[in-house]
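Input: structures, listed below.
Values quoted throughout were computed directly from the atomic coordinates according to the rules given, and no laboratory measurement underlies them. Quick caveat: nothing in here was measured; it's all calculated off a predicted structure.
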Structure I
Amino acid sequence: MAAIANLVLKDGHTPPSDRTFTPTTASLDLAVWQERVGGIYTGMPTVQLSSRKPLKGSPLFKVKGTIKLPVMEVVSNSTINGIAPAPTIAYSLQATFEILVPERSKLQDRTDILALLNSLTADSQVQSLVHNFESPY
């Protein structure tokens, strides 16, 4: 089993920058990382990975992942009483994936499914869907 460590992920800027997510929760089947650069807890981008081992009657190993990118509301610090309002989230972007791996699958099969998922998200059609709100046809 791998020890939990920081996740360093590249963002979509030009040129890409490394974003470091530090572990905040680690248990046997769930790990959570947060990027702590903003300093506001509710606004911290989060990565979550979980796994479920095969159950009786289901020979599938399940891996789930979620990335959440909250965007903070821009608020004015000038209020009638001079107290700044509490930070709030304007909206959040979220990406979720789930990989179902039969316990009898070969390493090459598992390598292929992960490589195909990476290629899918890098494909120009998928990029257009996300960037430009295009239809998938």
Structure II
Amino acid sequence: MIVTTNPDLIIETYLRFWNAEEPEQRAIAATLFTDDVEYHAVPAVVTGVDALVAFRREFVDAMGAAQYRAREAADHHHDRIRLPWEIVLANGTSFAAGTDVLDVAGDGRVRAISAFLDRAPEGFEARAHDDHAPAAQSG
């Protein structure tokens, strides 16, 4: 499948979603995501817009205001968009950096997101949340 909508517009809207407050987030989500959007990240796997909104709210409640922004331009092919991102806290501290891969449905809405950490937050144990960690291989 080839995305026929504008990938740059999808990314612009995606960034606005993560930076918006809840009422605006829901309005953005109505056009950006499929109803059953899946979000796969190290700390959580969630399904649906309500879960995405709650995920952001929990982060802000714990860390305070933050800005989710692109580290560089997104790239895309077919129905996938890759976005390198960074979360910057209100005091200017870079909290974490990663890459999201968006799976875009034929109608141009995002149906799934896979979020990878390129630089985890200080003290974050990536495997602590992974129920399906591959077994260590012996050499």
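Given -9000 as the derived value for helix-only ellipticity at 222 nm (-39500 (n - 2.57) for each DSSP H run of 4 or more, over all residues; to 500), which of the supplied structures I, II does it correspond to?
Working through the options, I get structure II.
Computing relative contact order in percent (Cα under 8 Å, 6 or more apart) gives 14 for which of I, II?
Among I, II, the structure yielding 14 for relative contact order in percent (Cα under 8 Å, 6 or more apart) is I.
From I, II, which structure was Cα extents along the principal axes in Å = 65, 40, 30 calculated on?
Answer by label: I.
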